[in-house]
Structure 1
Amino acid sequence: MRRGSWLNLNGPWDYAITRDGIRPDAFEGEIIVPFSPEAELSGVGRTLKPSEYLWYRREVTIPPAMRGKRLLLHFGAVDQEASVWIDGRLMLSHCGGYLPFSADISEAVSGERFEILVRVHDETDKGERCRGKQSGTRGGIWYTPQSGIWQTVWLEAVPAAYIKALRITPDFDRGEVVIGADLVGKGTGSVHFAGANYVLPARIPVPDFEAWSPENPKLYEFSVSFGEDRVQSYFAMRKFSVEKDAVGVPRLFLNNKPYFHNGLLDQGYWPDGLYTAPSDMAYVYDIRKAKDMGFNMLRKHMKVEPLRFYYHCDRMGMLVWQDMPCGGGHYCPLVVSAPLITGKSLRDNQYRLFARQDAACRESFRRELEEMVRHLCNCPCICMWVPFNEGWGQFDAAKIHDFIRAIDPTRTVDHASGWHDQGVGSVRSLHVYFRRYIFRPDEKERAVLLSEFGGYSHRVEDHCFSERYFGYKKFKTPEAFEKALKALYRDEIAPAKKYGLAAAVYTQLSDVEDELNGLVTYDRRVVKIQPEKMKEIVSVIK
């Protein structure tokens, strides 16, 4: 949803770290927003402890063109609990480190300048809230924790009556798109598309449309007006489903045709920005590199990116499986790791086994999950929701599957990625690292996904985060690394696809800290296997 009347508030803010929740008398220095204090690019280089509070302060001068209008203050994401004051008046409190929130601050602003004060508290892995792969004791597959503001902050000016949100749903089979809007104020809104106007909510014909796909990422632009307010947006005509192919094998379908998801695990970390990409082009680089290597899908793992990332996937043609960042208490190794070897699944209503005893935190997870689905549902690229991974804080996954489908029936749900399958949904999800993968059809006739595999690692000296070295299988030379990848796809993935495998997600796009199993290094300066070579390797999947 794009407007012209906005002011970017990224840049230097005052900051302080305190032991209590009382506003500090003085601030310690400057922090560069939107980088967390743990990130090099923030200019701070300090880890916030669970017992501490992080404070931000900035004075804002309202541009002349924005004066006299309603002012909306937006935060892309703040990890984890945030309270926001405007000129000393508490405007909002928000819990959840991965999703945007905003407030109408008009009533609190009396002049041309005002002060923003933000207080942040972050438990990281000392509580049960969603934290993804952040850990107070990083190492292996667990990474440096981050706190505070880590996505863009901006101010937006709108009329008294304005458009708050859009809901865009393509109806591929009928050749139509359904557009609705959340409007603040009285009156009727309109959609403007292809030279015609429609009253909201609108079901709009899209005759002779071009179907969106990774090979043809066609986007259609439109605008919505409501009184004096006007926003621009876009949609794509595409359909995701699970159907049986011509010989009765259940597969993932795109636009009513079988479509193999050839993907990479994408964790979205950078050495200088950590959770925050150092630039907009950093997203483009990763997506382009994956496409150049022959991949058509990224599994966004344990993280929610800014909408800018998904926009680039939309326009460049990259399918996205979207994970919900995990939460819960301290994970039991036998529950979250042993199934990798044994293949055994447990019933996930055993909350203690899955570190999910706290009912309030389970409800918080559902709330954040719903926020994530509603926030991202307009993105054409997203084709799969993944609420749980390898049992990390998993609970009631069968009910969560139905919960997601009730919010968004247009996409597939991988309810339990890896193991602890609860026997529901239209897909069966497997992670295989330490043994040869041999395809076996699902007894419930669901499409079978190899949602993680590979994890082959090659260490490139002078391009590593530390001396630590984690990988599922290690190769000393680029030649050995390339040879192993070629054998993996030729001998395991290609035959499995022939017999019924619907998707394969290789681990992973880039190295992350100690985890050196990326196809490119953590700093993105070295591509371990040239894109044309990797494209040739994956081309055996036909």
Structure 2
Amino acid sequence: MLNLGFIHEAIAEKLGNRECLVFRNRRFTWDDVSDRTRRLAAVLKEYNLGCYRERRDLRGWQSGQDHLALYLYNGNEYLEGMLGAFKARVVPFNVNYRYVEDELLYVLTNASAKAIIYHSTFAPALDSIRKKLPHLRLLLQVADESNNELLSGALDYEVALKEAKPREPENLSPDDLYMLYTGGTTGKPKGVMWRQEDIIAAALLPRNCEPNLNAIVQRALKGGVRSLPAPPFMHGAAHWIAFNMWHIGGTVFVQSNTKKLDPEDIWETIEREGITALSIVGNAFATPLIDVFKNRNYNAATLRLITTGGAILSSSAKAAFHEILPNVKILDTLGSSESGTQASQMSEAGKGSETAKFAILADSAILNDSLDDEVKTESGEEGWLARRGNVPLGYLDDPEKTAQTFPVINGTRYSIPGDRAVAKVGGDILLLGRASGTINTGGEKVFAEEVEEALKESSEVYDAVVIGMPNERFGQQITAIVQLREGIVSGKEIKNRLSSFVRTVLASYKAPKDYIFVEEVVRSPSGKADYGWAKQIATDVSGTND
């Protein structure tokens, strides 16, 4: 039986006193984490939270379990919250800590949250909306540097665990839900619901590990991996890596500064703790990490693997990593909340790599535009990147979008998150980008991510986001919001140089028609582009030019 709570218990039984989770000065063994998450499960059960309707009686978009919101920065409490919930048959889900009041209220209401674990920093925000959450039964407050007082009726997280009696998990099922809320970049956030057995096979096991309990436990006995997932756990990329590392007996570390990307803190953690595997999100993480390393030259001799996912890592960034860390391999993974891992690319120093080119994994395919068949490998055809086999059940309480994203085609159920790709010679695929980020200009279709990656290959560009803005002649014009490297002067000359550079790697119609230079490109904590911010910047600039 594959269930995340059960797997962790089985590994903990074997690894006992080995380190499992380290955050700042707190070092938890596998026995410690097992005990603490059993105690959390007991607290949840005390408030009558759990499974009230089995999966066999439900449709794909329905949940028969209570839901626990994780409104937290990174820390041991985040991963404990997930495991403790799983052991109580409660469904944990991620809450973006950057949400303003209306967004926060929306996601907690949409998920019918019965319980919330939150850092004290967020107590005032919760207090302002808690009367609008009629389903809420339990608040668990995690003390932090804010020193905000405990909300009325809430329990202190550590006190609650200390007073609880550890509860051994009961009746766990491979049908128990794992739920991940999307960021809402193409509409309101949606809860993607997976059977745990499916998400484990699709995203939470290394490729060389068989999806059965005995094989996982035997592999975990080897241990040895010391992993630092640097992005926020509120995004799938980071906690997927954490569970992957646990499932091979590794130790998961959390850097000290959890409020923002702090390259110095990350390198210091790698140096101090002998980290062997680092997880990042594309160029947004890579560029500052590389720049800081070059200035200080940290001791990262133990580091052997850098994993990236959630955003494209350019070939130039990979080359820069290999220059400063020649013994490190880089695993570039492609996937989404709705698909799990779909493709990957491994690069090593001296062997080169291409941006956005991946080897497709077994259960993934490219579907034609008619959505009635898969395109042939090596055909050169463009289509929809999809997954079959282990796919989500659906979106929480949304049968219409469930049917759209997870259709049955020729008797096979697929997940089609919205990415476009090309079937390349050799069996690889070339990722073009998310269809929702397509810019239609002068009758041509341009993918924003493709132009972004081209710009970031320039030695003069630190970061860039590309959007389509209204244009009377072309319908939309390609507009680039660019953060230049230090010492590069903005103006007409750099615009001309960048346009010329883009035309050396892409067709001329894909070169931006306009450039807006900013001091800093705003991104989400996970490193993903904030297209709403970019469009507002472009709109404001356009308004001042009227």
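Read-outs throughout are calculated quantities, based only on the coordinates presented, and are distinct from any laboratory measurement. This is a predicted model, so every value here is computed, not measured. Cβ atoms are built from the backbone, for glycine too; each structure is taken alone.
When helix-only ellipticity at 222 nm (-39500 (n - 2.57) for each DSSP H run of 4 or more, over all residues; to 500) is computed for each of 1, 2, the one that comes out at -9500 is 2.
Structures 1, 2 were shown, and distance in nm of label points 7 Å out along Cα→Cβ at positions 165 and 517 at 6.9 was computed from 2.
Looking just at FRET efficiency 1/(1 + (r/R0)^6) of positions 229 and 397 (r between Cβ atoms, R0 = 41 Å, to 0.05), which of the labels 1, 2 belongs to the structure with the highest value? If you can, show how the numbers build up before the last one.
Values: 1: 0.50; 2: 0.85.
If we compare FRET efficiency 1/(1 + (r/R0)^6) of positions 229 and 397 (r between Cβ atoms, R0 = 41 Å, to 0.05) over 1, 2, the biggest value is for 2.
Ranked by FRET efficiency 1/(1 + (r/R0)^6) of positions 53 and 277 (r between Cβ atoms, R0 = 30 Å, to 0.05), structures 1, 2 are led by 1, which has the greatest value. Going by volume of the Cα convex hull per residue in Å³, for residues 13-132 alone, which of structures 1, 2 comes out largest? Largest value of volume of the Cα convex hull per residue in Å³, for residues 13-132 alone: 2. Suppose you compute mean count of other Cβ atoms within 10 Å over residues 77-84 for every structure in 1, 2: which one lands on 27.0? Label of the originating structure: 2.
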